[in-house]
Structure I
């Protein structure tokens, strides 16, 4: 119960951003106001208009005379009411001044609108770092039509993303609050592409604790760091330098195969490799590949089937049975893949 309430408060704080302190101040003053009215009506036996007027002139420190004669306890309460009220007004004034100091109101309003838009996202992707690797990751995700939120500290990169209309948050990705502001609790996947190895480990560990169900892909600079990131909670660890070197070697050793793959990935030909999850209600459940008629019906090739247990069946035979929650690795035209996806 408390955990759910705490999550709701964190979401509200992320939604309000810099105006959160002002809202807290207003809530505090409202509570003080209600306590004052309750005291004067309950203990001093005043009617509501008198109690309301007394609280107003007390909290505003106008200094008019007492509405009715106060008891010694009433005077003591009024003194504390004045101190509490003045403290609330000072807090609100300080919070408002902080909003003005943090930046121009127009910029703050723009960030508030962006945070509001981020708060509406669900099953989106979070990318930590918009450097050379993160930039490519973001563009690939956007090209596929998915929502993405970027966490970055560089003012230049933040400004560039804002101009390009990319949802972004200016902050440290290792901060719990920044991750929550990016919608971690509702996100589908998180990609930690920071240059610092320690930062990637910390982000992975924090994200896994805050959202145990999220898929995490982390960047590593050396093979010795893979086990560390996996222990921290990463589902997959990617070594960009290793992949780049491997691709360069394949360009020399197997140029035709490599060119074919690059054309398919970059959209040079109408061909795509896609992973499609089979739902329990799909018409293909409990059918083998021949009975499913995927090849003649959709003109697709199933190159592998990932079973629910995690086992991978490569180059499955015609009698391989498709079960619920299996993942099909299919190759073919995008339109054909979309047609197959519709019946899964």
Structure II
């Protein structure tokens, strides 16, 4: 008995083959589109910091005794000489203390004279056997005590006289008064700052240096005072040992060759850049897949990952240590995180891959 072949099978097979023959093959995905740039030298322009002219030595002066200020003898910006009066205190109490010390000195002198005379009299009597040795010892001790009291009274009188003189604040050096911090009628304590004095002599440029550049700060450069086109030699004298807690910058002082520069004037310090031989790439070109930082180098339309060592980071660029890249290399600037080793790419800044 023969089985009958279904008549509907042939049309189904025909339709299936027709459908397969008429379908189109899926096109491969287009290479990723990236933006590239040619690596060049890092910025070789000199580093410039703007600051102010300061005196090398600035003193905050204060009275050595407390009291009420009754007279101000100087103004800010005034030049003064060593020993010139600056401010005066009310010296009434100091004069009274000095007078009391003098009276105490006179009393101590009288007591010492009496005790010495008593000791001399008893010494003669004890030698003659008229008084006991113990009585003489008492007189001798009293004489020595009176002598010690006289020395203390003499020192106290000298100290009181000195304090009376401290009622007038004197300039301790030639210079310029930059600020007066107290006014007549104000009561100040001993040691309180009342006058700021910039000593005559060496001038310096005070500038703020970012903490990222302190380690490589050049020691020699040029300074341009405001309004002058003639540069002055500038030499690094000191850098602050700690950063400012607010600005995170370090105060650097550059010695200037002109001692007559006006204090507080604006000055620009120009220093040579020590990292001019490094290559610079944008921060977006750096990629770290877990094995260290590197960049994608484009050659013949394909990318190759190359490890680099970052020497310094800027606001928009990174300086690359020598050896990893060469001037003229084309690197991927945007899209580095989406690439694979040896992948073909399209350049957004060129119609076709550059060789």
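Looking at relative contact order in percent (Cα under 8 Å, 6 or more apart), point out which structure of I, II has the largest value.
II
Match the computed value 29.4, 98 of Rg and Dmax of the Cα atoms in Å to one of the structures I, II, and report its label.
The correct label is I.
Using the calculated result -8500 for helix-only ellipticity at 222 nm (-39500 (n - 2.57) for each DSSP H run of 4 or more, over all residues; to 500), pick out the matching structure from I, II.
II
Ranked on distance in nm of label points 7 Å out along Cα→Cβ at positions 33 and 313, which label among I, II comes first with the largest value?
Of structures I, II, the maximum of distance in nm of label points 7 Å out along Cα→Cβ at positions 33 and 313 occurs in I.
Only the coordinates and a few stated rules stand behind these numbers; no lab work does. As the structure is a computational prediction, the values presented were derived from the model and not from experiment. Cβ atoms are built from the backbone, for glycine too; each structure is taken alone.
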